[in-house]
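K.L.:
Take a look at these structures.
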Structure 1
Amino acid sequence: MIEFGWLFAQNLDVRHGAREGARLAAVNFPEGPPPNSGSRSDPNRDALVAEICNRMQTSTDADVTMTSTGGVGDAATVTVTLAIDTLTGFVDFLLPPSLTLDSTVQIRLEQNATWSNTAGAQACP
């Protein structure tokens, strides 16, 4: 019972992370200047992903994917993915070896995004 409670908590955490991340993306967290298009790293995107990860309790090894289709009023999508982690390993034989939890939330942008729109997943720091 404890294992399934732990898996349920991880699932809730992934859902919460995607929901919070979408809200942060909609209001353009952190507000700042547009990223330098010549740099390989996007500090605004890194800060947003770090904040999403900070708001999750159990999912420190999650991956976050963010995309947007444009400016104010257009859609932004945040997906949080996590490979399950059991506490004792007692029920591992019941679970597929590559089971992942994921949640995707789409929201309309309230402000123009200053984070880059890349399709790749970014691991929690």
Structure 2
Amino acid sequence: MTVSVARRQIFLHELELEADIGFHPGEIGVPQRLRVSVEVTLDEAFVPTRDEASPEWSYDRLRDGIRALVAGRRFNLQETVAREVWALVMAMPGVQALTVTVAKPDIYPDAREVGVRLSSH
């Protein structure tokens, strides 16, 4: 029995970064924990078919790209970070669909995190 694969994804969940983010006076210039997750649906042509690394896609490429995007920057809103991560990943080859989640885990003591999600799924 042959099973057809309907969706081919690569993901990076809860990459934890320190970011200068927030617009409240107590947040400006004070780095906060930020978690970024991406789920990328790839065109079949960009998914490795052999047990070899793909030249177009790797977890390192996702992680390093997001870390470089946030490093040394100042953001007021998580929505801005999410849009910029979206643009970064959508520019990579073979992307068919994408979900980007950005969350701040240390905002409320009675909530695990607050954040924003952009998705084309």
Structure 3
Amino acid sequence: MDDMIKAQKFLKKKGHRVLMPVKAKEVDYWSDDNISRVEAKKKYELIDEHMRNIEKSDAILAVNITKGDIENYIGANTSLEMGFAHYRKKKIFAFNPLPNQKYILDEIMTIDPVILHGDLSKIR
């Protein structure tokens, strides 16, 4: 989230309107127990709300950074968002090169995101 907030601040300074994913305040998103995350996502319809934000947008940015031992990680939610943005014909940016995650790499390569190589100034 810290990296997403940094990207948000940079893009806002450049005049972009930035819509961020919504988080439920009472949920520890890094907990091993995913039950509270799932319940919060259902209760507050967080996935639906985020998809509505994508529909209002011109583009999305996947802030894909290293998570654990996976460099430039793209998780399930981000993969869903990228697929939805592609379906809605939105421009898709990836902050870093695509990860070597066999279960999603082909699909993400197929939607052909613009790779920024860590340089947000490439977003116009």
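K.L.:
Name the one structure among 1, 2, 3 that FRET efficiency 1/(1 + (r/R0)^6) of positions 28 and 84 (r between Cβ atoms, R0 = 30 Å, to 0.05) of 0.95 was derived from.
P.N.:
The value was obtained from structure 2.
K.L.:
Suppose you compute helix-only ellipticity at 222 nm (-39500 (n - 2.57) for each DSSP H run of 4 or more, over all residues; to 500) for every structure in 1, 2, 3: which one lands on -13000?
P.N.:
3
K.L.:
A follow-up question, please. 10.5 is what came out when mean count of other Cβ atoms within 10 Å over residues 44-51 was calculated for one structure; which of 1, 2, 3 is it?
P.N.:
Of the options listed, only 2 reproduces it.
K.L.:
When distance in nm of label points 7 Å out along Cα→Cβ at positions 60 and 76 is computed for each of 1, 2, 3, which one produces 1.6?
P.N.:
Value 1.6 for distance in nm of label points 7 Å out along Cα→Cβ at positions 60 and 76 corresponds to 3 out of 1, 2, 3.
K.L.:
Comparing relative contact order in percent (Cα under 8 Å, 6 or more apart) across 1, 2, 3, which is largest?
P.N.:
1
Since every read-out is calculated from the coordinates, none of them should be taken as a lab result. Being a predicted model, the structure only gives us computed values, none of them experimental. Cβ atoms are built from the backbone, for glycine too; each structure is taken alone.
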